[in-house]
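Engineer: Structures for review follow.
What follows draws every value from the coordinates through simple rules; no lab data is involved. It should be emphasised that the depicted structure is a prediction, and the values quoted were computed from it without experimental measurement. Cβ atoms are built from the backbone, for glycine too; each structure is taken alone.
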Structure P
Amino acid sequence: MKTVDLNTSTVRELNQALHDQAKQCDEREWLVTHPAGTHALACGLDQNISVDIEGHAGYYCAGMNQKATVTVHGNAGQGLAENMMSGVVRVTGDASQSAGATGHGGLLVVEGNASARCGISMKGIDIVVKGSVGHMSAFMGQAGRLVVCGDAGDALGDSLYEVRIYVKGEVASLGADCIEKEMREEHIAELSELLQKAAIDEDPKTFRRYGSARQLYHFKVDNASAY
């Protein structure tokens, strides 16, 4: 395992060393120590490597991730796994605003709580939150799945497209065009698989499903005053 101590190395040096693995992948396991909330850790990775960050991470940790497995052993700041493409990003603590924003694929797991706008404009990413999420989570979500084992804040799924949302706890309010939908057997099977991948022990039958009412897809002249 390759260890990088951010007390003696810079973030630029760390990220450059991780990016170099795309040319010659001679180090597949990395340990980052003393992160101290530093921003932009392990961004833009595009190789099948694992990176363990021992401590709290700042803004945009693991952004644009492809293939790599990044684990933050602590909390993460705003924009965690932003624009993620594939791979796995896991946080053992809490995540700040906009976790998984615009993510196209891969799996993001937050073992604590996620703040406002979790999964904003998600485009295919799967997000599993063991705790609760803040307001406007999955806002303008286009594709993918959001699983919340705790509660959800106001305006869940506002202006939703085709994201499937599963919530075990209470929902403060639903956003525009987001409605509760029937939890059929195929959804229970789908949710069971997601929970298993995230290594979270929950009964999928205790969740409720939410999705788009599909009333915002087309312009309607009767609603012109609302636009």
Structure Q
Amino acid sequence: MVEPRIFLFLGTDEDQKQNRIDSLQKKFFPPELKDLNYTLLYADEKQLTLAAIDDVLFCLPTSGAKKRLLVIKMAHKLSRSQSAGLMEKLKKTSDTVVVLDIPQAKGTENLVDGFKKLGAHIVRFKDEEAASAFDLGRAIMSRHPESALKILSVLLRYRDKAEKILGAVFWQWERSYGDRRLSDDAYGKGLKLILDADKRLKSSSSGLARQTLILEALVVKLSYLA
């Protein structure tokens, strides 16, 4: 049986998708060679270009690796020219296996059909319930930091802006204080944490990774204050 060169991941179960990506990595290269043979891109990043994808696609595996692995998250966000260009490039022989992660099925039928014609192997995952920034606030107020961190991870994964998330947390904190679910002391300490996080987000120049750390720390601290 010929190993597929293209995989289409359809659905939103991120844990199961990551498990499948991990198994592909183990198949193609040992853990110590991951940094040299694995690339993760996001199709909704403004700076992503077809040329950048092309550079990754035709890199050769390093010694000790069978294949390289390229994962493109949010692949339904590829522009029409990007998806058409990528399809043309995937017609050529390459030592890179490509995973296109398409969580949103509706409206992507043509995109999926185009890659299917190239022999893409479809892997379907169950759809998780959509989470909102207000679900995050409720998890914090319920003192469930683990659940809150999972919701935060989903929100950031699907590119909710950090400022929007923080605004929803602030709204929930204010509302909970108005409903007398917070003591004056807890409210004041939490408000200080939120304002501090806001300042750090506005002064942060490290992008998503830095914003994630700021929000994760805030979520845990607020969960224990609630």
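Engineer: For distance in nm of label points 7 Å out along Cα→Cβ at positions 57 and 153, which of P, Q scores largest?
Structural biologist: Q
Engineer: Any idea which of P, Q comes out highest on FRET efficiency 1/(1 + (r/R0)^6) of positions 97 and 193 (r between Cβ atoms, R0 = 35 Å, to 0.05)?
Structural biologist: When FRET efficiency 1/(1 + (r/R0)^6) of positions 97 and 193 (r between Cβ atoms, R0 = 35 Å, to 0.05) is calculated for P, Q, structure P comes out on top.
Engineer: Once distance in nm of label points 7 Å out along Cα→Cβ at positions 161 and 177 is calculated for all of P, Q, which comes out largest?
Structural biologist: Q
Engineer: Then there's this: Just checking, which of P, Q has the largest value of FRET efficiency 1/(1 + (r/R0)^6) of positions 25 and 49 (r between Cβ atoms, R0 = 30 Å, to 0.05)?
Structural biologist: P
Engineer: Output the label of whichever structure in P, Q has the greatest value of distance in nm of label points 7 Å out along Cα→Cβ at positions 33 and 73.
Structural biologist: Once distance in nm of label points 7 Å out along Cα→Cβ at positions 33 and 73 is tallied for P, Q, the winner is Q.
Engineer: May I pose another question? Out of P, Q, which one gives -17000 for helix-only ellipticity at 222 nm (-39500 (n - 2.57) for each DSSP H run of 4 or more, over all residues; to 500) as computed from the coordinates?
Structural biologist: Answer for the origin of the read-out: Q.
Engineer: Let me ask something else. Tell me which of P, Q gives 61, 39, 28 when you compute Cα extents along the principal axes in Å.
Structural biologist: This value belongs to structure P.
Engineer: Ranked on relative contact order in percent (Cα under 8 Å, 6 or more apart), which label among P, Q comes first with the largest value?
Structural biologist: Top value of relative contact order in percent (Cα under 8 Å, 6 or more apart) goes to structure Q.
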